1. Between structures P, Q, where is relative contact order in percent (Cα under 8 Å, 6 or more apart) highest?
2. Using helix-only ellipticity at 222 nm (-39500 (n - 2.57) for each DSSP H run of 4 or more, over all residues; to 500) as the calculated read-out, with -10000 as its value, let me know the right label among P, Q.
3. Supply the structure label, taken from P, Q, corresponding to FRET efficiency 1/(1 + (r/R0)^6) of positions 205 and 253 (r between Cβ atoms, R0 = 30 Å, to 0.05) with the calculated value 0.00.
4. Starting from the value 3.8: which structure in P, Q was distance in nm of label points 7 Å out along Cα→Cβ at positions 93 and 269 calculated from?
5. Can you say which of P, Q returns 66, 51, 42 when Cα extents along the principal axes in Å is computed?
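Computed from the coordinates by the stated procedures, all read-outs in this text should not be read as laboratory data. It should be emphasised that the depicted structure is a prediction, and the values quoted were computed from it without experimental measurement. Cβ atoms are built from the backbone, for glycine too; each structure is taken alone.
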Structure P
Amino acid sequence: MIANGLNTFVVILIYGSLMLLSFLTVVNPLKVNKKANYWFGAFLFLWSTFWSDEIAFYTGCSEVVQSLTVPLHSIQFFTPIVFYFSIVFYTNPIFKFRMADVKYLILPVLNLILLILQNTKGEGNPKFLQVFLLVLILVQVVLYTMLSYLVIRKHQKKIQAFASNTVEIDLSWLEYIISSILILSIVVTLYNVLFPSLPLNVFINFFLLAVIFVIAYNSLKQKEIFPLDENQRNQIIAMQETPSDDLKRKLVSDSDLVKFKSRLSELMDHQKPYLDSELNLIKLAGLIHLTPHQLSYVINTGFNENFFQYINNYRVAKAQQLLVKEEMDKLSILGIAFESGFNSKTSFNTTFKKITGQSPSEFKKKGSAL
């Protein structure tokens, strides 16, 4: 009895949390990643409808929900697709739908046909159709979560071409969500196949609730991924979508490359633009009076690094200087990070260790021992 009451309470929390988070994401008080948040909010709303039957039962509205079974379950089939396109818009805010994108409707339409067959008396084997529907939904979830994962991984590589701090815009939190959703989908599908007449186990629901809280925390603090300036944003996205063969094309002559390399190194040594935690390719290109494409070519070809690596090598070198200075002992590791151009301790620790092979604290200890 207590377990049933606890499960009811958790289900209400899950449904209410998803509905509230959906509203907050769509309203988007910070006005960041607008299109992505619209789609992500729609995904959260669709996800919440999977608990509609239970909520209706607890509130005495079962008859109303039962009359809406087909349309309600029909829109639920779009949940993985809406999630996928929210990721697409996070990584490309100017994405436009094309005729080729109609292919994403194939599985939902197939699901809808099977659902109608299941709800039509005398048509086929209801149990078989029910199991087949669950399996098809699982296939759709696996497919679109994997596609979403690939889009995020591609995004994480691309942003290093224009951003000097990537921790807050690399969407790594969505990778964890994808893993959780994938595991949950498999577990829930198996549970529904093995125990079709039982509600979800209270432990599964607790795990779901924890995942939703993690989503809420990360989605509401997600900052704008691309520059707010529309012209800068379009330039960066145009660069990202440029075919790799075009990126390898010689944009400046060899003699100009040597000249631009020297000018860039002099700018970095004297003006120290890397200390600006919001520095991006567009800003630096403006300082050196080159186009973003030209600057990217100079860094990639002249220094054999991408923009992220080039800038953060300077930041880490600056941090190394500060860490061994006695007069800087009053500063914390976070203080050193800010003084070196990093915008967070996580970004500082991750980048510092990747470049030097040791953490800032380890480097400081070794430096102090000398």
Structure Q
Amino acid sequence: MSVEIFDELLQLAVQNGASDIVVKSDKPGMLRINGGLEEVDMEPIDGEDALAFVEQSLPENFREIWEMEGQVDFAYFLEQAGRFRVNAFLQRGSVSMVFRHIKSKIPNFKDLGLDENTLLQFANAKDGIVLICGATGSGKSTTMACMLNWINQNAEKHVVTLEDPIEYNFIDDKSVFNQREIGIDTPSFKKALRAVLRQNPDIILIGEMRDSDTFETAMSAAETGHLVFTTLHAASAQQAIMRLFEYFPPEKHELVQRKLSECLRGVIVQKLLPSLEEDSRVPAQEIMVADSTIMSMIKEGKFDKIQSLLDVSPESGSRSFNKELFRLVKEGKISKGDALRNSPNRQALDMNLKGIFLSDSRIVGN
């Protein structure tokens, strides 16, 4: 076996619609298809071949990171299959890799089955912060790219992206995009963040909210008239807000509450669930639009009140996961079993699906 086997594996993955390819030394490759892992019928991948692939594919200025840290993120392009985000790492002294296929065509709202009207509230915002949340592989980057591409087609903006690595490649339409890849175009997120406000952007994409420096820069940008899109690992809108405060000591919380209440425009939390209609997955989104009530709760630090507000503000576009799961089941897009398995409150969703709803502490039949 030689390093060419990796190109063949990546082509096979794209042909079968895999989102990810998992490689572990001395085992066959694995493809993630519609959320599940499937082993490829092939010989085990030799550890020396895996190491050779990393060493041949890694950009020169990433080598020190690989040698010092035993893990590295980089992009890999294969003409027959497209672009991949690669995380290579050592485990028990041998090489493992995870490839994420980055589709070249940026989908639109209809392609993804997303609520265009609500998401356009965020895309049309003049300033502020929009958080796109969810687990790895939940489609955060695709949803963010979808909104940015709508802006590209409809508004004259200067967009600067800071990514590690670049995922979707934007071709200038009405907007101008400058996409900076960490480690290639700039040595670090920290240095890129320091410079970004001097680059005259209207919109800033920060690949991931990582620490207090990242968050403070995002808030400063929002306060000075910029619109910031960024991602965060969180399972709910309430958890996303609370996670942001983990970056700061308690004595700073009151100041951050005030600032965040003024600049947050909304939170999108996404999961991908098996579709009943076709062999694919359906996005389920909890959406929190930062209306005056939400902003007041954040300013006062009443984070425990946020979740209950998501079901009572339909006019703003906000909705909880349970409300979204209920809709998807009723529309025949996902199964009741998948909805219950992914619900943050299974008992309440089960009651709703049976036509029982709680209203002002009273049980109401539907």
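1. On the way: P: 15; Q: 12.
Max of relative contact order in percent (Cα under 8 Å, 6 or more apart): P.
2. Working: P: -22500; Q: -10000.
Computing helix-only ellipticity at 222 nm (-39500 (n - 2.57) for each DSSP H run of 4 or more, over all residues; to 500) on every structure in P, Q gives -10000 only for Q.
3. Numbers: P: 0.00; Q: 0.65.
It traces back to P.
4. Numbers: P: 3.8; Q: 4.3.
Among P, Q, the structure yielding 3.8 for distance in nm of label points 7 Å out along Cα→Cβ at positions 93 and 269 is P.
5. Details: P: 79, 50, 33; Q: 66, 51, 42.
Comparing all candidates, it corresponds to Q.
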